[in-house]
Structure 1
Amino acid sequence: MPSPEIDPITLAVLSGRMEQIADEMDATLFRSAFNPIIAEAHDASHGIYHATTGDTLVQGKSGLPIFVGVMSFAVKAVIDKFGDSAEDGDIFIFNDAHLGGTHLNDMRVIRPYYHEGKLFCWLASVGHWHDLGGGAPGNYNPAAKDAFQEAFVLPPVRLASKGEINQDVIDILMRNTRLPQSAEGDLNGQLGALDLGVKRMGELLGEYGGGTVAAALSALSDRAETLMRAELATLPDGRWEAEDFLDNDGITDEALPIKVALEIKGERMVLDFAGTAPRCQGPVNIALPTAVATAYVAIKHIFPDVPANAGVMRPIDVRIPEGSLLAAEFPAPVGGYTETIMRMIDVIFSAAAQAAPERVVANAYGTINALAIAGRRSNGSPWVMFSFYGGGHGGSPESDGLNHGNAPISTATIPPMEILEAAYPVMFKQWALRPDSAGPGQHRGGLGAVYEIEVLEENGAEVFLFGERGRFAPKGVAGGGEAALNHFEFQTDEGWDTPPLASKMRGIQLVQGQSVRLETPGGGGYGVPEDRAPEKVAGDVAKGFLSEAEADRIYGTKWKEVRA
């Protein structure tokens, strides 16, 4: 039976209503989650997915953009395994990153939605759980050589059958985490979000009918494709290349190239990553779903007006070479996926800047600096403080880059130090902007940050760092300069020390009163530094963003005349 025609006003109303459903699911989990990575940083996402293909139809605006693409792969994995046997009230759960993308901390909970006895769509929730076993608390293990050294691996399984929860699955999960109370709280929050999604979908279909809502979902994807084709048609035809590097894989101290060729022909685009490094030993590999989703995130940055659904990618061919670190197969370690996808976005931006510099920004700081500090309290209970840290964003055609922002792969926020200090036996001795860290340009990059964290627990702590940009600085575009490198150091009995691999290290032992210190990169600059207005240079010096010596070296001395 053909879907009914839908008028533009009804389509706009239904689009807003469905986005609101996903937004409410996001908010429900953020309010109820136990761990601050979800509750405060919003490292989670919810959406509505196609009944037979798993394609993203609608996603909440508060969730992480990277999940827009990867969650369609997650839903497809459930469809492939359970599609013929799924029933109303079933719930499926898994964290296998090679099937669903990202990494093992991201737990996916997926539920079919039925209307009038027929499968209408899928609702899905994904959230970053605090700890799932493995060789490093918090699971960012920079020395992992396979997935089993990273975390407990759960394939897609039934968590509920016809509304009845299988407690055995929950028991297995809770036995494989250092923080079962946190994990169970997060799971219940995700289940609550899905319950709300079912309720809101029922209200929506009860008001408009299944045929009209289905027609709206189809029309939204088709219109996203049309808009994407129109955007591509405004760009010049051609082929542009860019290359950047990861510091190393955490095992072997060798740089790993990530390369892209961006080609535009009429209303189509090709992103070809031939020349990228092969699969490596360490955990900077990513699975194919993650690589495809990352291309989508970059496209959304370059074309911000296109909607967030699968139709956007129909005119875009993403070519990922087999055997590369962008298409790693199980059980390759993928825990540090965040570092690799940011480098993918950087090279896409650098290539796109050659075709349409007015549409892109310079490289952001390029690392989440996943830092885990863990130990046992005096009463024997374990604690794990895992968090990520900010840096500078790239300069743009219109303005300087954002100081101390979060990575462009997400809309997550950096957990406030007050929350972290209240939850864990640590004290932030410094949380400040990092002078002289921005890439120079007509519009400079944003400043990085300085964090110094002291351990207060009398039993001491163990520290794990998984970062990047310790050896290859964030690049500028359109003539802009590079930002400062990432720098990490930790206290020992002999003084301060740094990791042999620059940006990755595990097993750092701190006693009470010792600290770790992060100095994060800024963003790359946009446009040639000679074109920067002297009064802006003088303003940066006055605010302490830029030292006088660096101002003279980079921009000359005209700024001093303005200050005088």
Structure 2
Amino acid sequence: MIFDYRKASSPADVEADICIVGAGAAGLAIAWAFLGTSVSVCIVEGGGLDADERNQALFEGSSIGVPEFDPGASRLRAFGGTCNLWGRGCIPLANLEARDWVPHSGWPIGFADLEPHYLKARTFCGLESHDFGEDTFLTPSSRQTLDFDADSLVHKTFASSPMIFGEAYRTEFERALNITVLLHANLLELEALPSGAAVRQARIGTLDGHRGVVRARHFVLACGGIENARLLLSSNSVKPDGLGNDHDLVGRYFMDHPSGKLGALYTRDPDSVIRPYDRNVPKGKPQAHPEICLSEEAQRQHRILSGRVRPYAFEEPVPEGLQALRDLRAIMRARRRHENWAIKARVCGRKNGEPDYIAKSRPSDDDIASLTLRAGLGAADIAKAFGRKLTRKPTVKTERVDLVGYFEQVPNRDSRITLGEERDALGLRKVSVDWRLTELDRHTYRTAARLFGDELARVSKGEFRPEPWLDEENGVPQVFGTSHHMGTTRMADAPELGVVDRNCQVHGIGNLHIAGSSVFPTGSWAFPTFTIIALSLRLADQLRQRLEQAAPLLV
């Protein structure tokens, strides 16, 4: 059942077997695993069914690192989480083993530990028809890829999920008798027992002042790589430094997937580079797409991190009629989806050189007549573009191919999330983000740019021109976050090395668990959501086993 916690019809206090804080991919996956069972689950979600500015403001914070990082513009506070806007790419994780040239690398678990849960994640994501192996899906691409020197570049295949989880599973949660979803219910603090060995209850509240508690046998934080750390640090009434922070590790090792434009490729046939990696495939074709990745051999030889590159067509000037048609389609999409376009544009905005397919602002309905007239007057432009599309050519000619890189980040203890002095509308201290890169990160960008650019130039008989910032030895890397927040509650067998153990339980706190990419010790290059879901389903199995031991409800 789904309740709006602001309304009188919502229960003030809840008792459950499991309390999950956060209704993003991680939280919903755990609750999904218990649908229709005798286990009672309460999901505490700070947002509503749709994003709104008042709730979104609770994610705001400050940035004190280099590069700059905007914590309020990289996640979405709503049922379904940031996956309401995700790119839907799924791929198993690679680089779980320690590498001697990457400090603090390696997971305490391996692919064999995750494989059965990847199988369940495949169902959750609607990908049952796609087989997978370690760090790739096995579904053939619908297009022929370029032929690279395998010692430098390789192809890895991701599958595209058809699911927006908050939409796909909403009805099931509305009907589930054993699941209670509280919307607009914000976690204020996880209150621990005086010993600090367990959590007693979760204090929750709304922006309008309604307060209550959730008591449970087990608590799961599933709020993302930034908020998980913030909430642990804020839960300090028993432990002054925050829960799980006995070794000053909560919030440290903050990672993202840094991304930036590496350069431009000039070739007589740019479409031959773009077409194999175009994700807009016809209906009925396999929804599996290749990524151009650094080979393991190249990573070892050059002692660099993993990474991928995506070629983007840089269009010649778009004819006026075609641009008017594109703007009209943007209005129609906005009407169909009922999205908050200002928030979506802010969260999905790209600064890394990747084309921004999300409108910076939604065109007003008053523009429809003007746009329709412009599209009509530009009918010849539209007809020409349609003709090019029928012959499998871009609707607008390509001037050059921009290469945008996406990289693994070094786990760095000094890259961290802390609490700032400013407080939000709930009275909680806002986050301060100190995002830092190392010399190994910079070495990776410089080396990988040449590996990607030179090999793509070779196969396309073109010329690669790197971006100037790559030649600046002491300059600031022109890379930006991709909303893949990782590492702040990292997994390790020893409490001196990590916040959670290999089963995602917080060290020293018997009934507190963390779900999401904040537990990732290293991030690889891969999209994290598929692994987030697999780890969450693995945690659900652990919780099921713990509950079968019939531990008493903590009060």
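Please treat every number below as a calculation from the coordinates, not as lab data. Computed from a predicted model, the values in this text were never measured in an experiment. Cβ atoms are built from the backbone, for glycine too; each structure is taken alone.
Remarks
- Among 1, 2, structure where helix-only ellipticity at 222 nm (-39500 (n - 2.57) for each DSSP H run of 4 or more, over all residues; to 500) as derived comes to -8000: 2
- Entry that produces 1.00 once FRET efficiency 1/(1 + (r/R0)^6) of positions 52 and 92 (r between Cβ atoms, R0 = 30 Å, to 0.05) is calculated, selected from 1, 2: 1
- Comparison of 1, 2 by FRET efficiency 1/(1 + (r/R0)^6) of positions 308 and 476 (r between Cβ atoms, R0 = 30 Å, to 0.05) - largest value held by: 2
- Relative contact order in percent (Cα under 8 Å, 6 or more apart) - highest-scoring structure of 1, 2: 2
- Structure from which 3.1 was derived, distance in nm of label points 7 Å out along Cα→Cβ at positions 244 and 404, options 1, 2: 2
- Taking FRET efficiency 1/(1 + (r/R0)^6) of positions 124 and 148 (r between Cβ atoms, R0 = 30 Å, to 0.05) as the criterion, the largest value within structures 1, 2 is that of 1.
- Identity of the structure behind 41, 33, 10 (criterion: semi-axes √(5λ) of the Cα gyration tensor in Å, for residues 156-275 alone, calculated), options 1, 2: 1
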